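A.B. asks: Take a look at these structures.
All of the numbers you see were taken from the coordinates with simple rules; none came from a lab. In this text, all values refer to a predicted model and were calculated from it rather than measured experimentally. Cβ atoms are built from the backbone, for glycine too; each structure is taken alone.
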Structure I
Amino acid sequence: MLDTKFILANLEQVRRALEAKGADAHVDLEKFAELDAQRRQAQAENDRLAAEKNKLSKLIGPLMGKLKAAAGDAARAEAQQAIDALKAQGAELDARIQEQAFAFAKAETQQDRMRHWIPNVPHESVPGGKSAADNPVVRTWGEPKRFEFKPKYQYELGEDLGILDCARGAKVAGSGFYFLCGDGARLERALVAWFLDEHRKAGYREVLPPYLVNEKTLFGSGQLPKFLDQMYYANEDKLFAIPTAEVPVTAFHRDEMLAERDLPRKFCAFSACFRREAGGAGADTRGILRVHQFNKVEILKYTTPETSWAEHESLTADAEALLQKLRLPYRAICLCTGDLGFSAAKTYDLEVWAPATGKWLEVSSCSNFTDYQARRSNLRYKPDGGGKPQFVHTLNGSGLALPRIQATLWEHYQQADGSIVVPEVLRPYLGGQEQIEKQP
């Protein structure tokens, strides 16, 4: 969430962010500024009326003493009349104060509703553009593999080897759900364990988060209100299935005050992820490229504003290191203003080459949210040198998302006989197994 002062001082910059991120239909910035003026005017009038009421209250005390000391009926009547007049003025002031309090609350509520739809503004280093077609490639690693035979698609390999069953997944849950079987399930477990071990070596604290969260938690990470229609919701319990571990882990220290000396705080978390929107019909919907439930390891940091951009590069490098050790060719792209997420100030996407599918597939999205999520989550730190508490900066990335890693790994490491070679770094997690062959 953006600070009101920042919004009012940077209306054109905020307007561009609204247009680029498709939120301009929900926010009228002129109305936002008008509501802020109404809110400030109501507060000022409330303060003036309260001061006036305070003066009246101070006048009543001496008159009460005068009433008690009055010797005759006439004197007592005069004192009482004066007291009643002051009380009547006080009652009128109370009514006017209440009116101003109502006007303040109404303007603030309407302003907050708008602010909830205002996205984070892109960092100055983010390239301009309207869509993913405008995202520049900032670096590449490895060379796409060439085969002496016609490579199979990920869904063909999965079905032929008996490690993927989409038909039974659809039978028990519906389209967009699947079973991993035998060595496919074991490979998934090996990847998760290896990812978490690598992140722990890099200083991330492992946590296993809840898979269901409340509305406040989703609001804090910026998922609500914009992405409500993409959530799975348990109405009776008022809980949402998480779309990513970023959501609960961002809220881990919500409404807390951290110490600067304890920053950065680094977390890694494995979770299942649930998303209603899985894309339209087409080749991407076959197999496990676009699904409603999938596993993912997330890495997340809380940092100071001064260190967040260096930490963003470091977090992205941590995700890239996994791809390099798996020896999967990839590229890093910087999302342009028109493709940037709602809460992000800057994002690098890591895309792995799937040789049979013939596409670059996103397997990680590494973002710096600056203080946007922290303001929504009331997540602050106290500077070591003293001074006013500040909001932390939050950063997160996939480290990594499992379905597309599995898909690209199968395609990249497939052999002419249809088997799949297990990457060397994963073999210790599979009891030394070097190859995945057709399951019995």
Structure II
Amino acid sequence: MDKEIAGLIADEQERQRHGFELIPSENYVSQGVLEAMGSVFTNKYSEGYPSFEGLTEWDDERIADEILPDRRYYGGQENTDRVERLAIARACRLFKADHANVQPHSGAQANNAVYNAWLEPGDTVLGMSLAHGGHLTHGSPVTQSARIYNFINYGIKDVATGEIDYDELEKMALEHKPKIILVGYSAYPREFDYARVAEIGKKVGALLMADMAHVAGLIVGGVHKNPFDYGFHVVTTTTHKTLRGPRGGLILSRGVVGNPLKKPEKTLENIPTLIDRSVFPGTQGGPLMHIIAAKAVAFGEALKPDFQKYAAQIVKNAAVLADEMQKLGFKLVTGGTSNHLILADVQSSFGIDGKVAENAIDKIGLSLNKNAIPNDPLPPFTPSGIRLGTPAMTTRGLTEKEMPQIAKWLKAAIDFRDDEAKLAELKKEVEKMALKYPLPSDPKKAEK
């Protein structure tokens, strides 16, 4: 229908087929997720929410069959309601939550909706410093939320071990009395002590919020701890990354689920309803029903036993890759990884910045990203580090036995960064392996 766009889609299909994505926030979706994203649900406006009135059991078959009263502002919602109810029910089962809002368009919008639900302008949020691995939406001054709320940041006490300075976190909480204590990150290779944070939160009466965008798949796969088990009130996440769904956001909460058309009292018990009202009409308009359908597909896939094996393999692959990289001279922040993510200091390792390393590695068909390290002396566009991870490679079927070769290619690309002929040879080696591990939605694989 559109030759130019069709050609670019085909080009991107080939790029992905002939290399490996090592960016820890990326993954490959299934054919089912792709089909839902490209469905006729994209035609439908559905402001508002479905109702669960009279539905006492969140059984997929029953949810898909029953038409219940809706709380929408447009007609023709009998199918969109059932799709959204399926997505909500599956998300709640995955995370052991009381409620899920599946409408956020991104992780950033999910975080902003929680802030809007619970805070007043000027209220304080205690979150992880961007300079130590936190996310932009956790208080970076360039964001809209930082102009509305007062963010203060904690960080890592020991870069070698990656230990969070929980004593300092508690001291800051007692001093500033934050309305929200937020844990989560975009470049931190370890796990949080949720129990310790929960103890601190109780002392100051803060809402406990976990931004689990990077490790949501590890949580539902049973290889990482669930913040809800430690008393957290809200969990936000993206639905791609380790969850292996479409690009989008998700807010999960504990509390009493009420009618979002009625404004509730601002209490921790009413968080689910406060969040629903904050997403729509507070911070978003119409939900993307084709993306919600794709989220439901991905959640259904994550509920299957195979997903637990997948999550476990992600962590195994990352641990082996980190060890192999260290053998080749890469200095890793925190000395390794406990999750899917690796942060390497290439400036101190090889005397180059992260942008140089990213460009060289990209030329051989391995995609990762330049990234700041804690207390980085270099600027953001030419930082000291690179960030990589194993979710996408693991989806393709790679296991521990391929990780030493991945590490060798990373080191070789850096060593031969100025030798175009050698980089071309390395690219052919990467392509040869990549073609043995088809994309889950690869039409050429389907033809075979």
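A.B. asks: Once Cα Rg over 2.2 N^0.38 Å is calculated for every structure in I, II, which label goes with the largest value?
C.D. replies: Checked I, II; max of Cα Rg over 2.2 N^0.38 Å sits with I.
A.B. asks: Between I, II, which one scores greatest on percent of Cα pairs over 16 Å apart, for residues 311-422 alone?
C.D. replies: Answer by largest value of percent of Cα pairs over 16 Å apart, for residues 311-422 alone: I.
A.B. asks: A further question follows. Between structures I, II, where is distance in nm of label points 7 Å out along Cα→Cβ at positions 151 and 391 highest?
C.D. replies: For this comparison of distance in nm of label points 7 Å out along Cα→Cβ at positions 151 and 391, the top structure is I.
A.B. asks: So, one more: Assuming 0.6 is distance in nm of label points 7 Å out along Cα→Cβ at positions 359 and 407 as calculated from a single structure, say which of I, II it is.
C.D. replies: On the way: I: 0.6; II: 2.8.
Here the read-out was taken from I.
A.B. asks: Looking at distance in nm of label points 7 Å out along Cα→Cβ at positions 263 and 383, point out which structure of I, II has the largest value.
C.D. replies: Comparing I, II by distance in nm of label points 7 Å out along Cα→Cβ at positions 263 and 383, the maximum is at II.
A.B. asks: Quick one: mean count of other Cβ atoms within 10 Å over residues 143-150 came out at 10.1 when computed from one of I, II, so which one is it?
C.D. replies: Corresponding structure: I.
A.B. asks: Any idea which of I, II comes out highest on mean count of other Cβ atoms within 10 Å over residues 159-166?
C.D. replies: Once mean count of other Cβ atoms within 10 Å over residues 159-166 is tallied for I, II, the winner is I.
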